[in-house]
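Quick heads-up: structures coming right below.
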Structure I
Amino acid sequence: MDSVTHLFIGGAIAAALAPPAQRRAALLAGAALNSLPDLDVLPLFLTDDPVIRMTWHRAATHSLFLLPLVGWLLWAWFRSRGGRVAAAPTRWFWIIQLCLVTHPLIDACTVYGTQIWWPLPVPPAMWSTLFIIDPMLTLPLVIGCVAAAWFGARPAAGRALAASLAIAVGYVGWSFVAKAMIEREARASLAAIGLGDAPRFTVPMPFNTLLWRVVAMTPEGFVEGERSLVADRGPIRFTHFDSETRALDAVRSQPQVARLLWFNHHFTKAQVREGQLVLSDLRMGSEPDYSFRFAVAEREGHQWRAIPAQQLKWPWEASRRLAAMWTRIWEQP
């Protein structure tokens, strides 16, 4: 999730569990704790390899094997120094643990990929039930934290925090229900066009959980469709897009390409642009706009020669479609 959401998730959890007299301090402590796993971006700035920067973010610092140990060490250190943690050690033990562990869990609800089982060599978790920025998740937490800061130790603060967390948890739960509904429709619609067994993913469109994007891979490329839980009836309609699958096969074993394919679960579009083979991560964006594109090879005659990966950017058109996307939630195409 975005950094703002992490701040308020941690703040709300900590303030809800802390003794009332420590509530305001807990807001700040929880915000810091829930943001801590994302400090992995700092050492990644030291490399100019875009594949490393992408695929090693949300790795070791997001591991459910490591974070509980880190939490225990932090708790033991703060308790040894006295102060608030020593005054309420049990509460602060759970504050620290929950603030750390909820970070990778909520990240795994997005499609980017979170290596919650690091160092096991399994592909990143991408439950893809939430868009990376979702106001319906963040706003209740913001309101709860502001109320807690305002009311301090008074009972109204505890009630506001409990309500905000209940709404946030309920919304995350709803996102899993919505995804299950979309998956059911996607399975049936793809089976009807002979792609019932094709690798696929579903992901919410920006800022909501009512309009979803469905992508399935084919031997020649992929198909893309969308589904509104409000407006649509009948099967999902798909559009087919080609991909340079033979060129991708020629460089698939190259280390950087293999790492990208592992990270994005092979949901990749390959295209030739100005003599270079460009791989786009199909999970983030929609045709023809994608957040992550990498040039990985150059053409030499009839062959492809691997090159150090370069992250590419070209004109972004998706923002122009936001108004139409909002209309699409409520109306069929």
Structure II
Amino acid sequence: MYTSPSSQILCYSPRVTIIGAGRVGSTLAQRIAEKNLADVVLLDIVPGMPQGLALDLMEARGIEMHNRQIIGTNDYADTTGSEIVVITAGFPRKPGMSRDDLLRTNAKIVVEAAKQAIAHSPDAIFIIVTNPLDVMTYLAWQATGLPRDRIMGMAGVLDSARFETFIAMELGVLPRDVKTMVLGSHGDLMVPLPRFATVNGIPLTELLDQATIERLVERTRHGGAEIVELMQTGGAFFAPASATCMMVESILLNQSRLLPVTVALMGEYGLENVAIGVPCRLGCGGIASVLELDLSDEEMAALRVSAESVRQNIAWAQEILMVSNATS
């Protein structure tokens, strides 16, 4: 039987590892596979759960018309050679709980996950999704020792999408025609920028009065909490998974998209020793560049307040980890 020489060549397929097989993690696995972006490794500490989810997703391949491999595992060895590692592991928010309330429980989880993942995929780019996201991104950056262009947090993409949704609902237009930019921390002190918002190129300020814009800004700031209060048993996962998938896609396909993501700042916007959301260009190497917008005095002041809050929580988280390491 004739065998074509080309059939003996091993075809390369990128691999994305998702640590945490909860609602965000499993939905993200579905998004990545069904968009045909990469093979997926879904890792969780619960025996059987990621394996079951992976099998379920594999059984949908023929219907969804893709042939991506999806592996469920409890072993970090199975994540070896990943191009991107996404960390979603941690406890979810409950009604009345802020993202910062999660800091004590999630800091140790994220740091340990980052260390184990980098040991098996030293060249990977990391995306942090676990809340409080800005603090977790900074802690993971320190724990891995990675250059900042290879570790980032998903926040601004989601917050901007929420702002766009609320604007579209108010105006009765398509969400895809609305473009916004949200900076700062992923929480109540985030900094939506109405001055940079447009609807098919028309400034938002030409379409809505200031009182309405402020109402939409406030709803954006509390967008995650609104969903938590409605659901009672968990938080958002469809939109966070989609936002993360957009970042994964920009990196794997080298799209060089300009997106607001959380990154450790080194003097940009006059800020250091903190990780917050700012506009970044994402390509195959991770963060290709950080864009410094010409902010007004009011916008800059809001960004500094947001950054200071994150900086204080970083210091608190570092103390928690230090005590935990000393007693373990």
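Assorted remarks:
- Taking mean count of other Cβ atoms within 10 Å over residues 134-141 as the criterion, the highest value among I, II goes to II.
- In terms of Rg/Rh (Cα atoms, Kirkwood Rh), the structure with the greatest value among I, II is I.
- Cα extents along the principal axes in Å, for residues 198-253 alone from the coordinates reads 37, 35, 12; which among I, II: II
- Read-out mean count of other Cβ atoms within 10 Å over residues 22-29, computed value 21.4, structure in I, II: I
- Identity of the structure behind 21.5 (criterion: mean count of other Cβ atoms within 10 Å over residues 14-21, calculated), options I, II: I
Only the coordinates and a few stated rules stand behind these numbers; no lab work does. Just so it is clear, the model here is predicted, and its values are computed rather than measured. Cβ atoms are built from the backbone, for glycine too; each structure is taken alone.
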